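Since every read-out is calculated from the coordinates, none of them should be taken as a lab result. Note that the coordinates shown come from a computational prediction; the quantities given were computed from them, not determined experimentally.
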Structure 1
Amino acid sequence: MGLFDIFKKKEPKKNVEIEIWGRNFSLNIEYNLYEGEHITKNQIQALEKFLNNPDWIKNSKKVVEDFCKNDVLDDDENQKKDNIFSYIKPECIFVEHYLEPTRVAIMCKYRYDPEHGLAVVFDKDGKVTVGIQDIII
């Protein structure tokens, strides 16, 4: 039974247990929907593909570290520079609304830009883009 079949039978998944860069998290799943809309089949399929490819997350760590490198190195007070979780905290999984291709992101609090946060965005083929959360919202 696929994820889409599960959603047809009960409430959409609101939370997921997921390993991100060696740590386990329980994160909410947020779907980008307009008022009155329902979760689309494309959103369900994108989430399912993301969850079924844990190597995408594992491989994204280097991309995230490279993106944050200058901010982290410039912070003399951050004594845990090698620990990605000293400057990033995953908050939720975000599934965008667009029809095709639908992307999924790990939305994070970011020590060096608390106003905008950080998005680790995964395309349908696992390609990773990192930037402020505005890149997907």
Structure 2
Amino acid sequence: MCTPSDFRILIVDDIEDNLFLLQTVLETEGYEVDTAGDGETALAKVNDSPPNLILMDVMMPDMNGYEVTREIRQNPNLPFMPILMVTAYDALSTGQGLAIEASNFIRKPIEFELLLNKVANLLRSKAKS
């Protein structure tokens, strides 16, 4: 059976406080965590060493979370990885998220119990595939 320490999660957010908070919560649960402050850095890290799961902020400058997710999904050399979109907007475009094959969504302010449940469920599904 897999444990949290078996999984590496990449958190992508342009706000350092958000990165720190999410990293702290996930590392406390035992996950290995890496961070990226922008879309370009995230793509480089994903291409270099694909994580098991990505927490992707939607609203970022230069390259938003939808664009980064689209780039990841279009790369045939990358294995499938769950992408959990994180947004502060109530009017999140579910259609846009489905079009880029986001695995799930979570809204800010983040309810950490809900986040941990979604992360565990996505990783469990990935481990079975």
Structure 3
Amino acid sequence: MILVDTSVWIDYFNGKESSLTDILDKALIDGLVSIGDLILLEILQGIKTEREYNKTRTALALLEQYEMFGHNMVEKCAENFRFLRKKGITIRKTNDVIIATFCIENNLPLLFSDRDFIPFVDHLGLIPASLKT
């Protein structure tokens, strides 16, 4: 099972072909894709038309879904952010800290194209799904 970040979903829905969208396509066929509530929110809030919104919401509802943030994740996310900041690395988006930390805590590979996840791979043990295929 892998979690797929919004960055890859956007390319996938826009028909952009890349090694990452190829991995996503294969993982979807194999039934190995999951989605987090935060990622689902990011995807759905970016859709402009009602028709595409309903189509996307229905399709993504078929995936295994995770609640990514709660009281037990607050301190873990803060600790990861602070750990990286002490190394001189500032993560630009809190959502990325939550997504990466959730994956680390659940030993769940993440498929991503956003460079903010690289420090989590390099320093905190995030498993990149692009290397798992």
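Tabulated values for the structure
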| quantity | calculated |
| --- | --- |
| Structure (1, 2, 3) behind the derived value -17000 of helix-only ellipticity at 222 nm (-39500 (n - 2.57) for each DSSP H run of 4 or more, over all residues; to 500) | 3 |
| When Kirkwood radius over Cα pairs in Å is computed for each of 1, 2, 3, the largest belongs to | 1 |
